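Pasting the structures here.
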Structure I
Amino acid sequence: MLMLLNKILSIFCFVCGILVFSMKRKHLLAVLLSLEFIVLSLFFMLVMFLKLYN
């Protein structure tokens, strides 16, 4: 149950980062923040994947 919630949360963060990146390209700070959001969500997914295999 908790792993499913973590997966959904990380995918939601990734999608939100992609949406902000594609919509707010004029503002540099918004672009950098969305890229940071994407990288953090990918890192979180990688950590969950590694926890799955110990």
Structure II
Amino acid sequence: ISVWLNNKVVPTWTTKFGALVGDRSRIGANAVLSPGTILSKDSIVRRLSLIEQVR
């Protein structure tokens, strides 16, 4: 599995991968981050939200 970060492909060296969560980000109760989702620093995800990977 690889992810795009700063216009580069970065290998994760894993067969499963969750999400990348930036510093000081807040994720509300029962929110769902799809595999491969990248949240920038200081992100706020409201409760019960579904955040999908940007393609």
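Nothing in this text is a laboratory measurement; each read-out follows from the coordinates by a stated rule. Predicted model, so just to flag it, every value in this text is computed and none were measured. Cβ atoms are built from the backbone, for glycine too; each structure is taken alone.
Remarks
- Parent structure of the calculated result 2.8, given that distance in nm of label points 7 Å out along Cα→Cβ at positions 26 and 42 is the read-out and I, II the choices: I
- Origin of the derived value -30500 (helix-only ellipticity at 222 nm (-39500 (n - 2.57) for each DSSP H run of 4 or more, over all residues; to 500); candidates I, II): I
- Given 30 for relative contact order in percent (Cα under 8 Å, 6 or more apart), calculated: source structure among I, II: II
- Given 0.98 for Rg/Rh (Cα atoms, Kirkwood Rh), calculated: source structure among I, II: II
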